[in-house]
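There are structures below to look over.
Values quoted throughout were computed directly from the atomic coordinates according to the rules given, and no laboratory measurement underlies them. All values reported here derive from a predicted model rather than from experimental measurement. Cβ atoms are built from the backbone, for glycine too; each structure is taken alone.
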Structure I
Amino acid sequence: MKTFWVDRDHDRYETLVESHPNGFAYTLGDIAPVAFACTAWTFATPPILDPGWVRWHRRVLSARCTRNPFDGSLIAKVELVSPLPAELTTTRAWWRDRGWRGWPELFGQFVQPTDRDLSRYPHLRTTLLIEAPLPLDGLPEAPEPDTPPADVAAAAARAVTVLVRDLSDLVGPVLQQLDTDRAST
């Protein structure tokens, strides 16, 4: 199952990074690769690059990388579409014929309900939030401030590739379980 992947057909990423050198300015020369990797991820995903250079499983609503203010480590924050908790599925008495709706799907993708839908029906959309540390292994060092833009872009692309691998390892088993549970119901 694909969890996170780089969309090689949308190879606009390095051009975007090269054309926005100020976007990485505060990360250059940093002793740790975390801020540089987080900025590289931000540039590879919507809304900065839309469609994103990084793609993800249909249950992933958002995926961010941040620096932990406690110790400077790399933290992933991934929001996933989830089925209703078991406590809400054992009985439908709470529905009371209100026409409750869950996550709308459009061409197999989970989407937010439209304003029109919200004006007509109540919606209950459950999510899971994964917050977890990611390893720094394999991340490139933050380039120095005098590094040519093309080399900064190449290092950013490498950082994104490593983050894609690590996020897939972290989130993949959760998504597999969610999809397995959905298929068995």
Structure II
Amino acid sequence: MTVRAATSADLPVLQDIERAAGEPFRIFGMPEIADDEPPALGLLERFRKAGHAWVADDAAGRPVAYLIGELLDGAFHIEQVSVHPDAAHQGVGRTLITYAAERARRQGLTGLTLTTFAEVPWNAPYYERLGFRVLGERELTPGLRRIRAAEAEHGLDRWPRVCMYLAAKPLGLHT
């Protein structure tokens, strides 16, 4: 598996990955999440141009996962990390997150942040296994508060959500 910067040509494939990765939410009783549209091409292009969009390619050189994010309050905020179900449970998401963590560390950022569903097994529990911790309300930065408010407006608070943080460390993620 190779991690590389996303290209403009990859962006429609990232939308396909997002649609496929959303399907398991249907089984978990969250059809609205499964039916949610993937990020628009223009938004994906903004992340790409900023140097904050990476893909993981399979052995044939096809993208099977992606990660997009942005600088936020001294950390790198993971906006989205999605793995195609055909590539799930192979360490692809972990590889992308490790890549983002290493980049954040080299850039002198404090670490990684993200927001996610608290009770979905491949969300908060997965990130906790990677070493992320749930942030308390008093630990939320202004940027994380803005993101959570936007998520609430989008209706994501129908299900419990949390903000999480992983400190940038030279050795990468925990096992």
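Comparing distance in nm of label points 7 Å out along Cα→Cβ at positions 126 and 150 across I, II, which is largest?
I
Given 0.50 as the derived value for FRET efficiency 1/(1 + (r/R0)^6) of positions 86 and 110 (r between Cβ atoms, R0 = 35 Å, to 0.05), which of the supplied structures I, II does it correspond to?
On the way: I: 0.95; II: 0.50.
Label of the originating structure: II.
Of the structures labelled I, II, which one yields 19.9 when mean count of other Cβ atoms within 10 Å over residues 54-61 is computed from its coordinates? Write down the numbers at each step before the final one.
Working: I: 19.9; II: 16.0.
It was calculated from structure I.
Out of I, II, choose the structure whose coordinates give log10 I(q)/I(0) by the Debye sum over Cα atoms at q = 0.16, 0.18 Å⁻¹ equal to -0.99, -1.16 when calculated.
Working: I: -0.99, -1.16; II: -0.98, -1.30.
The read-out comes from structure I.
Starting from the value 31: which structure in I, II was relative contact order in percent (Cα under 8 Å, 6 or more apart) calculated from?
On the way: I: 31; II: 20.
The correct label is I.
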